[in-house]
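Just so it is clear, none of the values below were taken in a lab; they were calculated from the coordinates. Everything numeric in this text was worked out from a predicted model, so none of it was measured. Cβ atoms are built from the backbone, for glycine too; each structure is taken alone.
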Structure P
Amino acid sequence: MSKSAFLLHSVTLALLLSSSALRADNWPNWRGPHFNGSSTETGFPAVFSPTEGLAWKTDLPGEGASTPAVWDDAVFLTAVDEKEDAVVGIRISAKTGEIVWSVPFGKGVRIDERSTYAGASPVTDGKTVWFFSGNGDLAAYDFEGKQLWHRDIETDYGDFAFQWTFSSSPQLYDGLLYLQVLQRDVPVNGRGRTDGPIESYLLALDPATGETKWKHIRPNDAVQESKEAFSTPIPIMHDGRPELVISGGDCLTGHDPATGKELWRWSTYNPGKIGHWRLVPSPVYGQGVFLVCAPKGDPVYGIKAGGNGNLFDTSKLWMSEGKEMTSDVPTPLFYDGYFYILNDRNKFLNCVHPVSGNVVWSKAIDAKTKLEASPTGVDGKIYLISHLGEVFVYSAGVAGGELLNATNFGTSQSVNIRASIVPANKTLYIRTDNVLYAVRK
């Protein structure tokens, strides 16, 4: 190779490496581009506040717990509009914070004091965005705000049988749109169909039309409220086999994304069949291990991937001990080779080796209240937010656990913030009750 050719090759390689290191990433669904709460993007601030590093802030029509989905200049989320008595789907400009459009797609606002119907996060593929409300409305819109289709899942398959407001985010994977409904088998508090059997199911739809492609019934042996789950199906690829992994009803199951057929089942995190163990955290996959969290302060389990049929204790790699490593509500994070488990009630962040279950480090969080939003990992940092809007930034990795920043984005009215912090295209999106903040370096 000549000297000039060598120099040209070196410059080209350097530019490729530079562009790779500086690339921006979208955040198309609740748990991000890798379905595990992480992104490989860089360039996010550690130190910031509601005034330092703020690009813009936007007042929303009302409350909501949905985490934003981001694609280039489009930021999508849902909120309730009390005046309209509806859930609205919103597009916001990532550059300016301007609300580009807001469309009512779901009927009603709430049925209890803890939540609203705007709990499910949207999902997008860069051309279409899909919104879901806790009252059963599922709708697709193009990026200009034109409705492409709408379905009422309760009308089609019966009223949801949940003690509290139902929420599970729709998931897009390999050309299908998925929605899971893991519910009781009898009505509760007047909710649930009375004209036929109440079944738990996984639904696959044509994203372009909303047409049902298949409906897979998912039975379980749980009792009462323990049949209820607020988790979201997580797509994974293990040893070349694609799977949709679902947690709830006292068990963990893997399904063929093309047909819904159950490939394997592991149970149980509730051997005593306690009746009030509704499940909130979704499963997480990393390093050939599935993570499933038992509720109400009980253990976290590491389950070996790759099984078939009924899996028994031989598939259980480890189980956490003590009250520090547990998660009742937040879905754990898998980032850069480690699980990060957020203890929402006792306020601990744990870095855990996936295969051994060994705790690499555990840090107490100086929060005034619970942290139910799921943690986010990006750029060597872990981002957390509490019910009050307290934001905490920790360093990630084996030598991590250092508190890099603590600030507060909440107001005196903030009591129930649950949306995860989203990193996308060099911007952190922080949602409080009814405000969306954009923070940049």
Structure Q
Amino acid sequence: MEDKDTLNTIVIGAGPGGYTAAIRLGQYGLDPVVVEKENVGGVCLNWGCIPTKTLYSSTEPLAKKDSWNKRGLGVKGYDIDLEKMVSHKEEVVDKLTGGVEKLIDSSGGEIIKGQASLSPGPSVRIERDSGEETTVEPQNVILATGSSPIELPGFSFDNKNIWNSRDAVQLPEVPEKLVILGAGVIGLEMGTIYSRLGSDVEIVEMKDSILPGMNMDRRFSSFLKRALKKLGITVHLETRAVEFREASGGNVVIGEEGGEEQEFPADKVLSAVGRKPSMVGLDEDLNLSTDEAGYVETDQICRTNMEGVYAIGDVAGLPLLAHKASHEGLIAAADIAGEEASRFENVPAAVFTDPEYAEVGLSREGARERGYEPLVGRFPFRASGKALAMDETEGMVQLVADAKTDKLLGGAILGPGASDLISEVALAVELEITATRLGEVVHPHPTLSEAVMEAAESLHDRAIHTGNG
């Protein structure tokens, strides 16, 4: 950071949004400075998306033992080495974070390890880890400060028996009885991993459905809840977690359902009730506009109400997804560079349960609320040749289209490869492709992607291998 007077942009936070913005700014020739108080890559690369998916992949064979035995591949005995699993996870994380640092550097950006504080101006005070302090007044600031776990009253993270998501992904142990607070993405994914490793998992959720922050309809919810039950995961809906009691005879989580107290035995508790925007380092005099939940409000191209200040990623509001943050980083960078930047309409989401769940766009109910006349087409994986060959037939593909125009409005997938398959649906929705046209696209056989084609055909009762499912 040689010339403080002509500095174009400081990016505060090097998570998926921040580092993507920095790389793109570098490609524009604007040589940004990125300030990161912890690890490059943020929560996603270090303690979230990448570590959890690495552990998910590592434990996947444990979920397939019965299927292998049925198909003639007997598995007799196995060892679980937590130390090796953690080591492999860290290798993956280190490779990716190291790659990100090189990309920022090679594109002309500079990474400063330390804490950045934003004041009106905008003015940024940087306290380096080395102890050196610098104050600069860049032309632009991108806030990419992320979010942090919410601490539920009665479940303090200071208690060694209460984990947050960052603790759980370190695999400190495999508790015999694990109680998870919250049936959102983090709760279900970590529940899947620990159940595979041998924990007796119970999930306590205050709302009346799993994945309450998503557009999942009741059919998918029932499918997934049954699948979780098969894994040994019990979900208690409409149950409020009240407190954690430690006792020599065994720890318990006290819950409340319908006014009645319940006890859930728990060696460890994972609190995964949600996250809150991280506002550390933001001066109270900034007067940044925020919504009721405390997220920084932005316009369609990520600008805040403060001149020269942008906000992207978790700090800028829902959905709290890495790919949403990355895309916002590209939008902010383009606007700073004077390039055309347009806001996205559809953000796909994926949940790594077993089976996986993914969705994009509008559900049937959401389409109806928007004034559309929704048509729904479905294709069950039990009718998919590839799914049968894989012995993974749980779930289905569901597509929603507008009856008047035939344009696809959204879709959801529960089943094998859902996290990958949803991208085809996202592309179709974003480009406003009709269900008829999607059904006409030739898909290779035998593949899971054929289920998307068949679901599109099902919208007009033309699916070859099944009806509406």
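Values for this structure:
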quantity: Read-out semi-axes √(5λ) of the Cα gyration tensor in Å, for residues 29-292 alone, computed value 29, 23, 18, structure in P, Q; calculated: P
quantity: Parent structure of the calculated result -9500, given that helix-only ellipticity at 222 nm (-39500 (n - 2.57) for each DSSP H run of 4 or more, over all residues; to 500) is the read-out and P, Q the choices; calculated: Q
quantity: When percent of Cα pairs over 11 Å apart, for residues 109-156 alone is computed for each of P, Q, the largest belongs to; calculated: Q
quantity: Structure (P, Q) behind the derived value 55, 35, 22 of Cα extents along the principal axes in Å, for residues 301-420 alone; calculated: Q
quantity: Ranking P, Q by distance in nm of label points 7 Å out along Cα→Cβ at positions 149 and 349, the structure that comes out highest; calculated: P
quantity: When mean projected area of the Cα convex hull in nm² is computed for each of P, Q, the largest belongs to; calculated: Q
